[in-house]
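Values in this text are rule-based calculations from the coordinates and carry no lab data. From a predicted model like this one, the values you see are computed outputs, not experimental measurements. Cβ atoms are built from the backbone, for glycine too; each structure is taken alone.
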Structure 1
Amino acid sequence: MMLVLIVQVSAKQMKESIKRIYEMLDSVSPLDFNCGSLCGEVCCVYDDGEDINSNLVLYLLPGEELMYEDSEHFDLYVIDPRQLDYPRKWKDDVFIVECRNPPHCDRSIRPIQCRTFPLIPHISEDGKLHLILDENEFPYVCPIVRDNIHLNEDFVKVTYEVWSMLVGNPMVHALISFDSRRRDNRRKGYTVVV
């Protein structure tokens with residue numbers, strides 16, 4: 001018989017945990033310089049010519065929405081998970097943020113997915129956590145991914161540590177597993193970094 005311990009975490013505790021994760025990620029960088037200088041910060045200011053920054057939003061991880069409650073730089077939106085292609089286990093609301101004035105947002109509260117880009121978590125079929133290059137189809141091209149630019153080792157190490165902690169949350173684990181199986185089913189290759 002398996003014993004499951006459910007621990008209630010207060011909003012204050014959750015916010016402190018997210019702040020610690022932000023601090024860990026703030027101590028490292030993908031490259032030795034601002035990678036935005038390679039592409040003109042295209043991931044922050046994507047412009048398709050007609051509709052500047054159309055749908056340029058980021059999905060937040062559970063609890064991360066607390067960082068944006070009083071933000072003057074980001075708009076916070078709520079989506080019912082039934083409206084998305086999300087795991088059935090996901091019952092809580094899904095939060096997304098949109099920067100009001102890209103790329104001049106408050107970098108101190110940019111989302112975890114921004115901080116770990118171009119790496120994303122992937123859980124193999126045998127349950128092992130990996131980091132892979134984010135080769136999703138974006139309306140722009142990241143030069144780091146396109147040119148296979150070597151990432152700083154400390155960035156890779158800390159990013160792995162952070163995602164290892166995050167997948168301890170059953171909802172995050174379910175989402176990463178869901179995305180990983182979908183990625184595997186497409187049978188399109190991806191670059192495993194760790």
Structure 2
Amino acid sequence: MTNRSVEKSMSPRTKEQLEELKKKRRVTILTAALKVFSESGYRGATVNMIALEAGVSKGLLYTYFESKEALLENLLSYGLSQVDKYKAFIPEKGISTKEDFGTVLKEIVGFYTKENDFWRLYISVILQQDVSEKFVKMTQGFIEEYLSIFVAYFQKKKVDNPMAEALLLGSMLDGIMFGMVMAPGMYPLDDIIQLMIKKFG
């Protein structure tokens with residue numbers, strides 16, 4: 001190793017680099033927690049198991065998450081934050097046209113196809129008895145906001161029961177998500193999206 005490379009490797013990181021390192025390490029720990037919770041169950045998982053999977057010390061893990069419960073809550077929140085990105089594709093005036101609806105629908109479905117492995121494990125975790133009640137409580141506000149966006153659209157379309165229509169759409173998306181994650185090869189996704197746009201758009 002040359003003097004220059006030693007000097008470079010020993011040079012202090014900038015504040016931005018440190019923040020980026022912390023962010024990456026946090027995601028690494030959450031990803032490890034997801035895998036361990038999926039394989040061992042939330043109740044059977046331990047902080048030691050998660051630290052080992054993440055390749056960090058137990059002490060370092062605790063500097064990011066104070067407990068196994070905190071890890072679970074952050075993991076559930078992280079998954080919701082990924083889904084929440086669909087709102088970036090909603091026009092400022094809301095969903096007003098069939099084209100708007102189709103764009104948002106494709107983006108929502110697209111999140112589950114881009115990171116299939118993550119969502120497969122995520123679903124296996126949220127369906128666990130120890131986790132499902134906590135997940136339902138955490139998602140209540142998210143679901144209400146999610147539904148309100150589509151209720152407003154169906155109101156503009158003057159359908160008879162906008163809330164029922166939004167709930168039906170949500171149920172279909174849940175089913176598609178589950179099917180795509182568990183058996184992605186069985187779904188003619190483009191055809192299904194077009195059928196949904198035809199029905200709801």
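When mean count of other Cβ atoms within 10 Å over residues 28-35 is calculated for each of the structures 1, 2, the largest result comes from 2. Looking at structures 1, 2, which one was mean count of other Cβ atoms within 10 Å over residues 68-75 calculated from, given that it came out as 13.6? Working through the options, I get structure 1.
Structures 1, 2 were shown, and helix-only ellipticity at 222 nm (-39500 (n - 2.57) for each DSSP H run of 4 or more, over all residues; to 500) at -25000 was computed from 2.
One of 1, 2 was used to compute Rg and Dmax of the Cα atoms in Å, and the result was 16.9, 58. Which label is that? Working through the options, I get structure 1.
Comparing FRET efficiency 1/(1 + (r/R0)^6) of positions 36 and 124 (r between Cβ atoms, R0 = 25 Å, to 0.05) across structures 1, 2, the highest figure comes from 2. The value 21 for relative contact order in percent (Cα under 8 Å, 6 or more apart) was derived from one model only; which of 1, 2 is it? Among 1, 2, the structure yielding 21 for relative contact order in percent (Cα under 8 Å, 6 or more apart) is 2.
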